[in-house]
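The structures considered in this document are given below.
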Structure P
C-alpha cells in the first residue's frame with residue numbers, strides 16, 4: 001500500500017467496544033488472559049434519573065461486572081466493566097447504569113462474544129469445549145450462551161418456515177445408551193432441492209416416533225404453513241402417512257426411492273438367510289457361497305464387475321438357490337425403474353413390478369409376498385415419485401448422517417433439548433443467515 005496514512009491507535013474500535021457503548025480505561029496482559037477495564041460511554045443522562053419517581057439520582061460508587069469478550073490472539077479477553085450506581089434522594093431506590101448495549105441481562109458474555117461463540121459452532125463447527133477454552137469460561141457458560149443466542153437470532157426468528165413447499169419426515173436415533181425413548185422425528189425442508197436453489201435444511205426435531213407425534217407437530221403450525229405444503233416425502237411407516245392425510249390432505253405423499261430400494265434389499269437378506277438355514281442348517285460363514293455374495297446382491301446389475309458377475313452366476317447355478325435368484329431379480333427391476341432416465345418409462349416399469357408381485361407369487365417366496373403387499377398398499381405413493389421430481393427423502397438420510405457426526409464431535413448428548421437446539425444450529429441452514437449479525 002503506497003503512501004499509507006496511519007492514525008493513532010483506537011483501542012475502542014480495535015476491540016469492537018464502540019458498538020457495545022463502552023470505552024477502555026485500562027488494560028492488563030496476563031499469561032492466561034487479557035483484561036480490559038471499561039466504562040460506559042456517557043451518551044446521555046438517562047441513567048441519572050430515578051426510574052420510579054423521576055428525580056435526579058445521587059452517585060453512590062461503582063460495581064464491577066466481568067464479561068468474556070471476543071478473544072484476540074491466543075489469549076481469552078475479559079472486560080472488567082465499572083458500572084456506576086445511583087440512589088434516589090426521595091424514594092431511596094437504588095439502580096445501576098444500563099448495560100443492555102454491552103450484554104444481555106444475566107449473561108457472562110458480551111454481545112460480540114456470544115455472536116463469536118455462535119459463529120464458531122454454526123460456521124466453523126467447533127465443539128463447545130473449544131469455544132469455552134477460547135473465551136476462557138466454563139463449558140456450561142459457553143453452551144448456554146450459544147443455545148440462547150442461537151434461539152434468539154436464528155431458531156425462533158420470524159419467517160423461518162416461510163416458503164416451505166416440500167418436506168421430508170423420518171425417524172432418527174438420538175441416543176444409543178441409557179433408558180427412555182431414543183427416537184425422534186425429524187422434519188426436513190426439501191424445497192431447495194426441488195427448486196434447485198440449494199440444499200435441504202432441518203426444520204424441527206420432535207421427541208418420539210409415531211403418528212401422533214407428526215400429527216401434533218403439523219397441527220401446531222400456522223394455517224399458511226400447512227396450506228403451502230405440496231409434497232411430503234416419507235418412508236413406509238403408515239403413521240406418518242395417516243398424520244399427513246389428516247392434517248394436510250391437499251399434500252401429496254411420496255414414498256421415496258431410498259426406502260423402497262432399502263425395503264427390497266431387506267427382503268433379499270431375509271431370503272438369503274432363510275435359504276442358508278434350509279440348505280446348511282446354520283448361519284452363514286465366510287466360506288459359504290450365499291454368505292460370500294451378501295454384498296454383491298445389493299449391487300446394481302449394471303455396476304457388477306466381471307468377477308462379481310461370475311460369482312453370482314456360480315451361486316445361482318445351484319437349484320437350491322433359485323429363490324434367492326428370483327428375489328434378487330425383483331430387486332434389480334426396482335433399481336432399474338428408478339435409474340431409468342425417462343420418468344414415464346420408469347413409472348411403467350415400476351407399475352409392472354407392483355402388478356407382478358400382487359398376483360401369482362409362489363407361496364415359497366414369502367419375502368416377495370410381503371414386499372408385494374407393501375408396494376400394493378402404497379402403490380400411489382411409490383409411483384408419485386415419478387410424477388414429482390425432486391421429492392426424494394434421500395437428503396433426509398444425509399442430514400441424519402450429519403447429525404451422527406455432530407454427536408461424535410460433542411462426544412454424545414444427554415440432554416435432548418440441547419441436542420435438538422444444536423442439531424438445528426448445525427443443519428438448519430443458518431450459515432448464510434448468521435453473517436449479517438457479525
Structure Q
C-alpha cells in the first residue's frame with residue numbers, strides 16, 4: 001500500500017495518472033494473497049474438459065493446467081487444428097474430439113470449461129448441467145435475456161452450478177475496492193463512470209484465421225448452429241464478435257467486465273431499470289453490424305451508470321464509483337481511494353463580488369467559525385494499492401475448481417452472470433432500436 005499527499009495527487013490530475021508513480025518497492029496487494037486450492041494428491045484433482053480452444057479457450061486452458069487441483073482430460077473443438085493446440089497445452093494424453101456430447105457422456109469428467117462463440121453458450125451449458133457437470137462459461141453468459149433466464153432455470157433444476165467467466169470478481173483489486181465500499185469509504189453511491197477504449201485492428205476483432213481452415217478441417221454447419229445456413233467463410237469463423245448473429249459486440253466483450261466489477265464492488269445484483277445506448281460504425285467498416293463506438297447510460301434505481309466504449313481511441317479501462325465522501329477508482333493494475341469532505345476548505349469564491357473591506361471582514365469571520373473544525377476533521381491522504389492484473393484468470397478458475405470439490409458457492413453464479421449479461425443485451429437492443437429499454 002502506498003500513500004500520496006493530496007497536493008501531489010492534484011498535481012498529477014487523476015487516479016489513473018497516479019498509477020505511473022507507484023514504485024516497485026511499495027507494498028502490493030499480491031503480498032497479501034494466500035494461495036488456495038492445493039491438492040493433497042492426484043486423486044483429489046478435479047477432472048475437467050475444455051469445450052472451445054480458441055483465443056479465450058486456449059488462454060483458460062493454459063491457466064487451468066497450471067493449477068494443482070485440476071487435471072484436463074479432454075478437449076473439444078469443431079476445428080481440428082485446435083485439437084493439436086489442446087494437446088500442446090495439456091499434454092499428448094488429452095482426448096480430443098469435435099462432438100462435445102462425448103465429453104458429457106463421460107462420467108469421469110466432473111466439470112467443463114465452455115469458451116465458444118456467444119450463440120453457443122446456452123445450449124452447451126444447459127446440456128452440461130443435464131449431464132451432471134458443473135460449468136465455467138465465458139462471458140457474456142448468454143446471447144439474449146431469454147437464454148439467460150433459461151440457463152437460470154436449468155441450474156435450479158439440477159444439482160450442479162454455473163460460474164461465469166468475468167474474472168474481475170476474483171481480482172484482489174476489486175476485492176479491496178469492495179472492502180472500501182462496504183466500509184462506507186465513499187458513503188452513499190451516487191454515480192458510476194466506466195470506460196474502455198481500443199485502437200488497433202486486433203482490438204477491433206480483425207483476427208487472422210488459420211491457414212488450413214476449410215470445410216474439411218472445420219465442421220462449419222455445426223458451428224453455425226441456429227444461425228441460418230451460409231457458405232463457408234473463414235473470416236466469419238475468426239471474426240464472429242463483429243456480427244450480431246454470433247456475438248454481442250463491445251457490450252458482451254468489454255462492457256460486461258466493467259459491469260461485473262461494478263456490481264461486485266457495490267453489491268448490485270440486479271438488471272438495470274433502464275438503458276439508453278447511442279453510437280455507430282465509424283471506423284471499422286468491414287462488414288460488421290455491431291458498433292465500434294457505443295455510449296450507454298443505465299439506471300439502477302436512482303444510480304446512473306455511464307459506460308463509454310470505443311474501438312477508435314486507446315484509453316485505460318477505468319471503473320469509477322463516486323459518492324459524497326469520495327471516489328473509488330480502478331485503472332489498469334491500481335486502485336485509488338480519493339476521500340472528499342463535501343465542505344468548503346476556504347471562504348467561498350463568491351466573495352469576488354464583494355468590496356474589499358466587506359470581503360476581508362467575511363473572510364475573518366469564516367476562518368473563526370471553520371478553521372478549528374477543518375483541522376479536527378482533516379481528510380486522510382489519497383491512498384493507492386497496486387495488485388496483479390484483474391485480467392488474470394487463475395484466481396477465477398481456482399475459485400471454480402475449489403467450488404467443484406467443496407460445493408461451496410462460487411463468486412459469480414448464474415444469477416449474477418445473467419444480470420451482467422442482461423444489461424449488455426439491453427444496451428445493444430437500445431442501440432439497434434434507437435430508444436430507451438426498460439427492464
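Derivation of every value follows stated rules applied to the coordinates shown; laboratory data play no part. Owing to the predicted nature of the structure, the values given are computational and were not obtained by experimental measurement. Cβ atoms are built from the backbone, for glycine too; each structure is taken alone.
Given structures P, Q, which gives the highest value for distance in nm of label points 7 Å out along Cα→Cβ at positions 296 and 360?
Answer by largest value of distance in nm of label points 7 Å out along Cα→Cβ at positions 296 and 360: Q.
Where is distance in nm of label points 7 Å out along Cα→Cβ at positions 56 and 352 largest, in which of P, Q?
P
Starting from the value -0.74, -0.79, -0.98: which structure in P, Q was log10 I(q)/I(0) by the Debye sum over Cα atoms at q = 0.13, 0.14, 0.17 Å⁻¹, for residues 240-375 alone calculated from?
Going label by label, the one that fits is Q.
If you rank structures P, Q by distance in nm of label points 7 Å out along Cα→Cβ at positions 232 and 408, which sits at the top with the largest value?
That would be structure Q.
Out of P, Q, which one gives 4.8 for distance in nm of label points 7 Å out along Cα→Cβ at positions 328 and 424 as computed from the coordinates?
Going through each structure in turn, the value belongs to P.
Out of P, Q, which has the highest value for relative contact order in percent (Cα under 8 Å, 6 or more apart)?
Largest value of relative contact order in percent (Cα under 8 Å, 6 or more apart): Q.
So helix-only ellipticity at 222 nm (-39500 (n - 2.57) for each DSSP H run of 4 or more, over all residues; to 500), computed for just one structure, reads -13000; which one of P, Q is that?
P
Match the computed value -0.87, -1.16 of log10 I(q)/I(0) by the Debye sum over Cα atoms at q = 0.10, 0.13 Å⁻¹ to one of the structures P, Q, and report its label.
This value belongs to structure P.
Upon calculation of distance in nm of label points 7 Å out along Cα→Cβ at positions 152 and 272 from the atomic coordinates, which of the structures P, Q produces 1.8?
Structure Q accounts for this read-out.
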